[in-house]
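As structure tokens, here come the structures.
All of the numbers you see were taken from the coordinates with simple rules; none came from a lab. These figures come from a predicted structure and were not determined experimentally. Cβ atoms are built from the backbone, for glycine too; each structure is taken alone.
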Structure P
Amino acid sequence: MEWQRSSFVTWFMFLLLLNILDILFTIPIYEINPLTIYIWGKIGVFLSAWIKIGMVLSFGVLYAFAKKFAKPTEWPLAKKLFLGILIALLVFYIFVVAWNTILFAHFL
């Protein structure tokens with residue numbers, strides 16, 4: 001039996017890549033999110049980047065646990081919820097990475 005990757009895994013890996021690109025292309029002096037600036041001031045940029053990656057990985061682990069432990073009648077709704085959250089995160093990160101890339105290229 002061949003193992004086939006689900007579409008969720010593919011899109012999740014794309015989300016993880018976008019998260020890493022967001023971290024790489026963020027210019028701290030042009031950050032406008034006050035919560036991010038506060039967190040950077042308290043724990044530093046490097047540690048907050050690891051926490052940000054950890055949150056995305058936690059989302060993937062939560063999906064895997066839900067897939068394993070959800071009852072067959074509960075799984076269709078749970079899958080729709082996870083895919084909806086994943087789509088929202090992808091749209092957000094595509095916008096953020098595009099904006100950060102434009103800023104990064106402008107100030108090079």
Structure Q
Amino acid sequence: MKIRRFNESTEELDITPERVGELIEELKDSLSLIEDKSESVDKLLSELEKYKNNSKKGNDQIDDSLAALQIIKKNLDESTDKLDTVIGNLMDYNDEGRKYLYTENK
């Protein structure tokens with residue numbers, strides 16, 4: 001049994017298709033920007049790889065920078081995947097209307 005808060009509405013609000021379209025465009029712009037930054041990080045990684053320390057005893061600033069850039073690259077790639085999912089979900093919402101992707105078992 002779900003307990004409803006006293007101020008919780010029983011009606012679900014729907015966002016207008018126009019607003020969803022605006023959100024999709026904003027997300028696509030963000031996606032494009034992140035993809036550009038990801039390419040920039042790739043270039044930096046390639047350049048710094050040439051100067052990587054070959055010592056087995058420790059890391060220097062270049063090695064540490066490479067490790068940090070690899071994490072940044074991974075996070076940017078994950079972000080683009082998530083943005084693709086959000087864009088797809090919103091496009092589906094506009095095309096098909098609201099549908100539940102996950103439901104509770106009763």
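Laid out as a table, the results:
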| read-out | value |
| --- | --- |
| Answer label among P, Q for the case where helix-only ellipticity at 222 nm (-39500 (n - 2.57) for each DSSP H run of 4 or more, over all residues; to 500), calculated from the coordinates, equals -24000 | Q |
| Origin of the value 50, where relative contact order in percent (Cα under 8 Å, 6 or more apart) was derived from one of P, Q | P |
| FRET efficiency 1/(1 + (r/R0)^6) of positions 20 and 76 (r between Cβ atoms, R0 = 30 Å, to 0.05) derived as 0.75 - corresponding label from P, Q | Q |
| Read-out Rg and Dmax of the Cα atoms in Å, computed value 16.5, 53, structure in P, Q | P |
| Answer label among P, Q for the case where percent of Cα pairs over 17 Å apart, for residues 28-83 alone, calculated from the coordinates, equals 54 | P |
| Among P, Q, structure where distance in nm of label points 7 Å out along Cα→Cβ at positions 68 and 92 as derived comes to 3.8 | Q |
